[in-house]
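Next come the structures, one after another.
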Structure I
Amino acid sequence: MSKLEKLLQRIRNNPKTVRFEELDKILTRQEYERTQPRGGSSHYVYKKPGNRTLTIPRQTPYVNECYVRDVLEALGF
């Protein structure tokens, strides 16, 4: 099992304790393009041709569970 697969399995098992950096790693490896915020915004936008656009706020220490579930749904898990 690769590190990415282990990370995905951990996120699926407990979506309440996922850091923004972990979601960012998964989405960039799945070929999503990240647009960073301008003017002090904390929301990052991830786009991939043919797929829906995901907007994720950078929160500390963990991202809200609803955003994690949106990412898992977009990736087909």
Structure II
Amino acid sequence: MKAIELKSKTNQSGRLKIDLDLNVKNSAVRVLILMDESEEEQNWATYALKNEAFDFLKEPEEDIYSIQDGKPFND
């Protein structure tokens, strides 16, 4: 399988137009769209920490594990 990377931008309406001649006729193709994550998505953990819904995790009763628990994970 051959992969072609093409960087592009969406227009003001959010539409993507690709003008690329593959020189292949009557063939099935798969299109994979990878979008850069927004800053908000990258920082979801930071937002979760600020969310009051998770404040109960800051209570001493919730701190039940120590560094001695479990086994190290080395990948």
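Worth pointing out:
- Comparing percent of Cα pairs over 14 Å apart across structures I, II, the highest figure is found for II.
- When helix-only ellipticity at 222 nm (-39500 (n - 2.57) for each DSSP H run of 4 or more, over all residues; to 500) is computed across structures I, II, the figure -12500 traces back to I.
- Given 10.8 for mean count of other Cβ atoms within 10 Å over residues 1-8, calculated: source structure among I, II: I
- Structure responsible for 4.4, with distance in nm of label points 7 Å out along Cα→Cβ at positions 9 and 65 calculated and labels I, II on offer: II
Computed from the coordinates by the stated procedures, all read-outs in this text should not be read as laboratory data. This one's a predicted model, so the numbers in the text were calculated from it and none came from an experiment. Cβ atoms are built from the backbone, for glycine too; each structure is taken alone.
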